[in-house]
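Following are the structures in question.
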Structure I
Amino acid sequence: MNDMYTIGIDFGTDSVRAVVVNTANGQMAGTAVSYYKRWKAGRFCDAAVSQFRQHPKDYLEAIEEAVTGALAGLTTQQKQNVKGISIDTTGSTVVAVNEDGTPLSLLPEFAENPHAMFILWKDHTANREAEEINHTARQSAVDYTRYVGGIYSSEWFWAKILKTYRTDQAVRQSAFSWVEHCDWMSAVLTGNTRPLEIRRSRCAAGHKAMWNEEFEGLPPEEFLVAVDPLLGGLRERLYRHTFTSDEAVGHLSAEWAGKFGLPENVVVGVGAFDCHMGAVGAEITPYAFVRVMGTSTCDILTAPLDEMKDTLVKGICGQVDGSVVPGYLGMEAGQSAYGDYYAWFQRLLTGPVRAILGEAAANEMADKILPYLSEEAFKLPVSENDVVATDWINGRRTPDANHNLKATFTGMNLSTDAVRLFKAIVEATSFGSKAIVDRFIEEGVPIREVIAIGGVAKKSPFVMQNLSDVLNVPIRVAAADQACALGAAMFAAVVSGIYPDVKTAQEKMGSGFDREYTPRPEFVEIYQKLYAKYQKLGNITNA
């Protein structure tokens, strides 16, 4: 019997990664990465006001390049044995579309308009709109934020739409509907992007758009109009039903089959967010706490519905039936900046070098500075008098979303150098992680193990050891370099009928774990005291 293959496609913040996976054993038959050209050039973004936009052309060009690259080493027969494709993306990353489902920025009149492009997950220009949604929810007879932690975030669906409507009248008048990146990209591959016909992701809708069966779908018209009349009429142009990622959107269109060199009978699955599919790729089990550690973090737990159906966890990014593994409650939390925090410090140090000594010197320093800082920070002692920082350099996602918050440092003196500041930044991100873990436990959700995936988890022993010390738990690192794409490939194996369910796909295609970090007892007690200082500093910052 010939081996069968699936393709997992992971749209990250900077690039798209594609993997071709042998479903019999999880081995990678091909992999490739394509970087977004316009995004890499810094176009359409303004970090000073937290505006981060991506052009759909970046996505279309990158997926073609990544998938064809991943397939390049396969034989013609192997390509014929590709059975399914599934996609994960960042989120909430939304775009305004016309009646055909075409993003407005693909139309000539909006080609250079950032408001007509995908509004990236980390865009925080809608802080005011999120606050107004929260205010309206608290005044409402039904709290429509109850399943998203009780606090709506500027990173999410409705806040971004309302901000756009208030900012750009032309986009508002031309927008028939709005779609998440994970929904649009899957629909594109099937050739049908009409917003009233495409299958919408349960993951995206439940965690970011306040969709729930208890509300008969999205929040009702009267609630949305109470937030702002500009939202009137949009609900009926969105969707009522949602679908889990073990279901199909359709089959690969002739156009995309031709681009990839694949048969048209390839099944395309319902999309989801990267962290949710990444948790599946990391072989998540009930009550395992999976940390997807990249530019930000996303923390995922699953629990049996009958055990957690009456538990509402405050201040997280939602709890949704089937958003991670069908049949289980999926819960999400995370930090708005993790790797981004380290990258900011890198830019801070290399900026003057770039200005004074030029690009070559700055680039050489940039390649070496974080590994150097990590090695030196590992050598430092830990004391109660160390510098303490908060991790809110891009606001706080959880617990209790507040994207108006800023990062703060305390305890610096004339002996404070770059290594000590970096150590404080890493500790801050670990303290932010502990705040999330503590919130779950306080709310009655047990955490039975911690699993880490993502670039930071694979590349930084210092960060991972520090996290283990602060959390005071062992942390296993998933062996898969591309756990999110692997999780998507697992879903594709279920969607295409190769395996009956996600658990079986995980058992057959999982890569296991290749490293474990354990707490160092001599540091645990000190970090408990530093964490208390972090909490005090946070209270002052948040006042």
Structure II
Amino acid sequence: MHSVEKVQKLKVLDPASGKVIGEIEETPVNDVPAYYERGRKAFLYWSRLSIPERLVYFKRLKQLMVDEMESISNIISEDTGKVLTESIVADIMPTLDAIDHITRHAAKVLGRQKAKTPLLLFGKKSYVEYMPRGVVLVISPWNYPLQLAMVPMISALAAGNSVILKPSEVTPLVGKCIEDLFQRAGFPQGTVQVAHGGKEVGAAFTSGKPDYIFFTGSVRTGKIIQQQAAMDLIPTTLELGGKDPMIVFADANLERAAKGAVWGAFTNSGQVCMSAERLYVERSAYDRFLLLLKEEVNSLTKGKDVDADIGSMTFPDQKEIVRKQLDEALARGARLETGTVPEEWEEGMYLPPTIVTNVDQDMKIIQEETFGPLLPIVPFDNEEEAVSYANGTAFGLNASVWTDDKEKARRVASKLVSGAVVINDVLITVANHGLPFGGTKESGLGRYHGEAGLRIFCHEKAVMEDRGFMNSEIQWYPYNGKYPLFLNLFKSYFNKNRNWLGFAKNYIELLRKNK
């Protein structure tokens, strides 16, 4: 008799209350080979469709999401604890905009691209083709569980790949919602599959030899995935953590900068890889800016109400990371400007938006990703010091520069070791699907969005063609008598004073030798 693997259940928790609100069947690890088999079979059909034929499905998907926007928003809010406004603005809108962007640009970006052919290869034509890779594994996080799953999924699908999604087990309702959306949009069977489960399921799919891995999550897990991918020579994109600096010069619009800092630090309860996690303010404006900052924070409301500003944390373990960083900073002399000490936090997953001063650069609150509503503020004296502070961590995902001086803003932006920089705003580069998105240092490998975000899911194939009317090429055998002709040809061509007459004479003589 064959043993039957017991189906495990993922418990769905309301982060705000901690109550169990549902269950979802976990994908058995033994089913992983069947997922890949179905994905490869579906790939054979899907990859042969023209791009316009694929995009028909995208249009259905988009309309379905528009029709059910309120329902999807409620699922996201229930699963993550974030407020409804953030569900629709930061999860649903960027996903819909990505579908629009891909629908408009995929055919041009993924179509055959002409390339120049050097004169020495006269008579030939060159171009580049983009060939889908096969089965793409997307492993997505819990903080923006719709956007950060669906944008790489639809990018891979547009390029002709089939996709397996392993959404975070922390937000399984959204994973189930994504699965339902693709099914109801009519994507061919096996083209999109969703596998539910935790680390064991993710590890099984990673070692199942997909043709590409797109991972968004922690640095620690990203390194584990990269090790496995390296063993199997599987290409990857890793979107990892951040510790993004915000630099405010004294000549900035301080009222705007204060509002931007509060939103950039505390939106989604600070659970954003691109959160403003370090705030550097020019010393001459520091005191005034701190007052403005505190006024903004004190005006915020938290809860599940439709008009609330800040929702709950999503993942209990993340609350403990925030606690440890704050405890260490306070023990070393940091001061609370807003919020309370961890001992006074209320039970549950709501944390107060917390601003901390008197912070040193070597504290964990500066050096390690927080991923919570905790913002240290540090004064600086000059531009060089601000840049040094900003570049002084292992991360480099995003940054922002605030000043009324356009040249200074661009100069500082160019010096920051970061995947993206925003001037007089925060976070928003990720919302522009025409820009590449990704990090430097431990913030990740590779880019998506923009043209690169479609082409990473393809093999880039160089093609050269010749009309074939000549019986032989000048560089083919035999070499008899060709060396001096080639020598004079290349000297004529590459000399700083190019000798076209000598070039033509030697080229014609080589053609004669080739008969």
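If we compute FRET efficiency 1/(1 + (r/R0)^6) of positions 169 and 233 (r between Cβ atoms, R0 = 30 Å, to 0.05) for structures I, II, which one ends up with the highest value? Walk me through the numbers on the way to the answer.
On the way: I: 1.00; II: 0.60.
Of structures I, II, the maximum of FRET efficiency 1/(1 + (r/R0)^6) of positions 169 and 233 (r between Cβ atoms, R0 = 30 Å, to 0.05) occurs in I.
Given a value of 2.4 for distance in nm of label points 7 Å out along Cα→Cβ at positions 193 and 281, point me to the structure among I, II it was derived from. The partial results should precede the final answer.
Numbers: I: 2.4; II: 5.3.
The structure behind it is I.
Suppose percent of Cα pairs over 35 Å apart, for residues 185-448 alone works out to 34; of I, II, which structure was it derived from? The partial results should precede the final answer.
Working: I: 34; II: 19.
Derived from the structure labelled I.
Compute mean count of other Cβ atoms within 10 Å over residues 121-128 for each of I, II and report the one that scores greatest.
Checked I, II; max of mean count of other Cβ atoms within 10 Å over residues 121-128 sits with I.
Rg and Dmax of the Cα atoms in Å computed as 27.4, 91: which structure among I, II?
II
Which of I, II yields 0.90 for FRET efficiency 1/(1 + (r/R0)^6) of positions 257 and 353 (r between Cβ atoms, R0 = 25 Å, to 0.05), as computed?
Numbers: I: 0.00; II: 0.90.
Structure of origin is II.
With distance in nm of label points 7 Å out along Cα→Cβ at positions 289 and 417 as the yardstick, tell me which of I, II scores highest. The partial results should precede the final answer.
Numbers: I: 3.4; II: 2.3.
Once distance in nm of label points 7 Å out along Cα→Cβ at positions 289 and 417 is worked out for each structure, I has the highest.
Every read-out reported here was derived from the displayed coordinates using simple, explicitly stated rules and does not represent laboratory data. Keep in mind that this is a model prediction, so the values were computed, not measured. Cβ atoms are built from the backbone, for glycine too; each structure is taken alone.
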